[in-house]
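Each reported figure results from applying straightforward, stated rules to the coordinates on display, with no laboratory input. Computed from a predicted model, the values in this text were never measured in an experiment. Cβ atoms are built from the backbone, for glycine too; each structure is taken alone.
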Structure P
Amino acid sequence: MGIDLRPLADHEVTVGVAVAVPEPHATRLREHRRAFGDPLADAVPPHVTLLPPTTVPSGRVDEVLEHLQRAAAATGPFTLSLRGTGTFRPVSPVVFVALAEGAAECGALERAVRRGPLERELAFDYHPHVTVAHHVPDAAMDRALAELSDFEVDLAVDAFWLYRHGHDGVWRPYRRFRLVGDAAAAGGAA
């Protein structure tokens, strides 16, 4: 999730949906992101995006919550393996920790989430990842690629989160959705 800086009317909220990276790994990745000079290190928790920043009318929040509950109910827990780094350069100034396992499950979940009241077009094809450097000088991006190239952790994913973007520019968890569907069907969330 990036930061949407345009002002919102009182009747709108900006939300994002993501798989959170748990502690202690979140703190480790945040410290790295801060060390690379990324100004969003303290505003954006480490995560795998399922829905990028999306403006929703306040009156539709209950509908969004019900929709996300259905997506979670149709999806089972899965393993997310983070391994090494990658980059979207030169298309986008981003360095990320890559997914070695769990990308298909994240993709299925992303498709389930980005429907109904959260349907929207994407600027880029969906590519699950954990951002560790964004809009920083090339030297810092090169450092991020090198320093986290041996990053390796396996995570048990049993939930995703709806985040709200605060007027202070910080993304905060708003509601957790447990994955309660059949684990064997995790790759085919509908």
Structure Q
Amino acid sequence: MSEPLSDSALDQLFRTARTYNGYLDQPVSDAQLHAIWDLMKFGPTSANCLPARIIWCTSDAAKQKLAALAMPANAEKILVAPVTAIIGMDLEFYENLPELFPHTDASSWFVGNEELAKTTAFRNSSLQGAYFILAARALGLDTGAMSGFNNAAVDEAFFADQPSVKSNFISTLGYGDPSTIFERSPRPDFGRFNRIA
């Protein structure tokens, strides 16, 4: 049985963690990107389908290419962040299920059922995006997840060699600059949005 995390760990992951709009001038290493993946890959997905495909934009050229496809406010964030991750989803993730979920013929659930495959890819890549955020926070990094970009153009620019992969959302990554965050938006109590049946 797992033990509850300490208050300081819960603060780092949730209560005092924030979404950042800017970052300190401090690099993020490739080893840290690997470490994020090596944590987030353990988060549960349906039938261990792991549909997320990530492009980590670290070079100036990659960041400029991505920024050109984002709304102006987001473009500025991309250009100043040490890293921006494009969280994509492979709509043909099921081709890997014989390896990733060998317990049964799970790929047959999706072959020929495009709508189910798309829904499953979107749901589970979004979950993996959340695991990405938590893994980054657990490793002492900060993120700034966002929409506000041209998905079709990003797909063409970054996933042209993988036509089954489509972008879901993007997130900046680095050591957050506290001066760039807003005051925390409301987080309602349990009773407002929950029911116990």
Cα Rg over 2.2 N^0.38 Å gets 1.10 when computed on, of labels P, Q, structure Q
Which one of P, Q has helix-only ellipticity at 222 nm (-39500 (n - 2.57) for each DSSP H run of 4 or more, over all residues; to 500), as calculated from the coordinates, equal to -10500?
-> Q
For distance in nm of label points 7 Å out along Cα→Cβ at positions 17 and 97, which of the structures P, Q scores highest?
-> Q
Which of P, Q yields 3.5 [distance in nm of label points 7 Å out along Cα→Cβ at positions 73 and 129, calculated] = P
Of the structures P, Q, report the one carrying the highest value of distance in nm of label points 7 Å out along Cα→Cβ at positions 57 and 161.
-> P
